[in-house]
1. Out of P, Q, R, choose the structure whose coordinates give relative contact order in percent (Cα under 8 Å, 6 or more apart) equal to 14 when calculated.
2. With distance in nm of label points 7 Å out along Cα→Cβ at positions 108 and 276 as the yardstick, tell me which of P, Q, R scores highest.
3. If helix-only ellipticity at 222 nm (-39500 (n - 2.57) for each DSSP H run of 4 or more, over all residues; to 500) comes out at -6000 when worked out from the coordinates, which of P, Q, R was used?
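Nothing in this text is a laboratory measurement; each read-out follows from the coordinates by a stated rule. Source: prediction; values computed, not measured. Cβ atoms are built from the backbone, for glycine too; each structure is taken alone.
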Structure P
Amino acid sequence: MFAAFMSFVAVFGMIATGRYELAIMLPKKEKDALNVLALTTVLILFCSIIVTILMLSFDEQIASLLQNPNLRYCLYLVGIYIFFYSSFQAFTYWSNRKKQFQRLALAKVTVALVTGALSIIFGFFTALPFGLVIGALVGQGIGTLLYLTVILKEDHIRFRWITRSRMMRNASRFRNFPKLNLPHAFSDVLQANGIVFLISTFHGTSELGAYSLTMRVVQTPITLIGAAFAQVFYQKAVEVYRDDEDLQNFVKNSVRRLFFIGLPIFLGIFLVSPFLFGFLFGEEWKEAGIYAQILAPYMFIKFIVSPVSQLPSILDQQRTAFRYGVLFNFSIIVFVMAASAISHDMGTTITVMSCVGFFFTLGYGFLLFNMTRMKR
């Protein structure tokens, strides 16, 4: 149920911002950046209201379609969660632009701690079937309000810069974000959810549960360390490119650091994950540890490439990135479907997914590196 809830959030949360939050870093003038932030916030508010109305109107139909009656009560919270989640992303980029890295760290740690603590508390002490959803919602809400409080305190005097004309001018200036970056990100979400659907269809819900746990664990270094690195990388890369410095050398050094940070982590996952999963989650989850072992090489290369994957936004190469992303997402869905239909073995399916993901992500890394040869 939590996975279904987060699937809705992933799709609508991405649409809510139009991907304009990525453009907050790019303007040279802070006045323009603040208007991009304001534009993003207006879009988020509008989308959250629309989604809430849709969920209230079609809750029974959606829950029935997904064969999960309890899900309808969670659907009422999707719009609220999208508002907090998308606003958090926009405020993160604004804080990153201002080099407020301590604020970034505090907000993200707060979300992680509150979400984790409440999820455990609901799991131990209540019979609520949607404790994970409430934990995530409250954690995201507190993190967003923390950001908002600081921004209102520090930047309220600059709010007079926000005008409708400036917002519309910047919306037009950065129109490639909703035009190209949004479809690219949308195809990524469809790929992730498509794999979930295929595993559920061909292998059953128990294998899907093992796969979901595997992905949550092996992607943790990407979402924590990689995402933190990505925020700093994006801010610095914008400065390097804007000042016409050696962007390629900067990317090369960043990739080298990511390689040496990620190597011991993913080597450890590869070597001990079957034992570790069995020890931490119980013997019945040992199979998930085997899947983690298979996925480790793919997740390692993804850990390296993901933080630098924002280069097309800086270099105005979203069209090239979009084409490659669609090709990758289509290919991995086809290969996973073929492996599932032919073998009906979950291990084979995960192996095919890992191999395709590894080589496509490696290819994307080389494509990004070649982009850095471009001059302003």
Structure Q
Amino acid sequence: MTQEGFLNIAGLSAGYGATRVLEGLDLAIGKGEFVALLGSSGCGKTTLLRAIAGFVKPSGGKISVDGTDVTRQPPDKRGMALVFQSYALWPHMTVAQNIGYGLKLRGRPKAEIAKRVGELEDLLGLSGLGGRKPGALSGGQRQRVALGRALAIDPQILLLDEPLSNLDARIRLKVRHDISALQKRLGITAVHVTHDREEAMVMADRIVILDRGRIAQQGTPQELYNRPATPFVAAFMGAENRIDLTGRIAGDRVIIAAGPANAAADLALDGRPLADGLLEARFRAEAASLLAGESDGNATRDALELPGRVEAASYPGGAWRHSVRVGEETLLVDSSEPFALGAAVRIRIPTEALFLFVRQGLPAGPEGSLSDGTNGRVLEASET
């Protein structure tokens, strides 16, 4: 069995009643890989996790683990363990009893259970807490108990259903690093559901972004952050600022025409398969610069400039975040210093920070149409 096919999902379709959530989904996860399923509410990530676990019955497709078809097997026969969002700990049981519960159900000897529980308490930083009940623990400690209970049975695959969502922000930062480090130490295969982009990027080897029951894009955190394949993925990965442009291809350059919301620009194409016509540009607030003064009307090279006026400024920490009115859009841009309300400014986005896509479903000009199902292509200055 190759690493890429330890957990195989082929043509999976699933839903609830007449509502179809997943449609023909394919995904392969390698042994020892940590994969995060990322997406907004209703995208199908939890349905996919529960189908893998055996709690949702697929209407089509196949799920296999290490070459064995588990599609119709009950959850307890799949060699998997699921950590729930609510932890689902028994409130009347102690930490040790909760961790050892799965082993008890399997009829393991008491001495073996005690030994395994002790090992996991040491591993998870719960030493000395074995006699406490969940109500006497912090949120982070309860999360570790739930993780210990899942690991006690030595599962082949660990499934995590937003287990950090109930923790406060400070504890969450530490626990997500702890889980990632533990997964690497144990070499266990993990599938983690989350709606938190930063959480997925910190914890996962690979991120799978779901949109309406289908995979929008998958890859390493760096690949998805630096090379989003579609406007949807770019926005989900933080490039929420959007502006419409018109451009044409001239050799290895993209010539952006001046418009009501932008100055003319000459940008590197870098081999990207773009086409003449309407384009959609996206960028992150922290990736642009805010410059004082109005545009001089000259075209810029290897950067896009957007003239606007400051509508608001706030300090969330680290930099001043400005709301800038550009044409009909309000864009967010960070700066080390605040600009006055109403000040005329220019947003400058370097090519490497600009994601440029074909406007899907709109005419490209005399050469044809852009509605070819490509979902657009990314424009960046380099592959890295």
Structure R
Amino acid sequence: MRKIVLLALAASLALLGGSAFAQAPNFDDPAAFAKQREELKATAMGPEGKPWEQYLSDAMADTAKFKKPGPYTLCFSNAGVNNPWRVVGWTDMQAEVDLHKDQIKEFIAVDAQGSDDKQIADIGDLLAGGKCDLLIVSPNTTAALTPAVEKACATLPVVVFDRGVNTPCPVTFVHPVGGYGFGISAGEFVAANVPKGSNVLMLRILPGVDVLETRYSAAKRIFDEAGINIIGAEFTDGDNAKTKSIVEDYIQKGKIDAVWMDAGATAVAAIEAFEDAGVDVPVFTGEDQQDFLQKWKALNLKAIAPTYPAYQWRSAIIAALKVLNGEPVPGPEWVLPQPSITQDTLDNFINEKMPPLHYAMCGCEGMPDYPARWGGK
């Protein structure tokens, strides 16, 4: 099945042809790896205490040509609300819209439900409707959505966030440091806490998404350089039962010294496989969802939670309004800070009043209707 998926991805890439920005993406770029490693250490600019408005590069995009009188109709093409991180982010985004009712007369959002074909059609429908002053896109997959985004850019300003596309046409691409940064944070933690020759199991979600592919390639680079054995790199589809089954199979095969994950929504399921087998939980990387953070503390794990902060969903709305107001925005990329949760900071992010799969880096604590809007008590 994986071979079929990868062949299909290769075929879609081949169809792009043409410009330098429509070539097959390179998900193992040493220069991008080095850049994001430095960005992880950089001091953010912007309002203190508001990381969703901060930026790591002072390069600015001129938006004067997009200035128009408001209030505005913002349109949003969402890849989906098909995992807990996206649920938290989508709630963030709607709350941010509510903070700007004086500037936003209508917010039209469509959900692609994880389908490239549907998202391409959704974008076409939004453009045909003629109501959008600006289009925000969170792409389902990188290559497949590039032509649709380019088509949109020809008629109105576009802000892309979360996952990228292979074109420079959006006014800005809003994202935290990125997939390499996530992979570096988690990979370096594992390499620092297991000896050379140790066995690491890598758990992935699905192929073809830039931020996931680069997380994997960054960590793999670190493990190869450190002499750490990758005993498996398995796709879980973000499913708890499948994740647990995969880990159980590898426990039966031999010793696992570390588990690295490209996203953490199923981290607790993976941990439970070790508990059920009666073996010690190894060095672990997860993410900033509450169930993992609480499990980490309860079991006193040796762990880290690199993050891909959900507060970027707020940033996309803020960027859109700045563009339509003719205000400069960080560009062509708006790079947000991307912290990790460590043993030293763990207690700061545990909130037992929030749902198990609530993401701590939501940036939502001061927003209206918190915590109830996010499912909290």
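1. Details: P: 18; Q: 14; R: 23.
Answer by label: Q.
2. Details: P: 1.9; Q: 6.9; R: 4.7.
Of structures P, Q, R, the maximum of distance in nm of label points 7 Å out along Cα→Cβ at positions 108 and 276 occurs in Q.
3. Details: P: -27500; Q: -6000; R: -12500.
It was calculated from structure Q.
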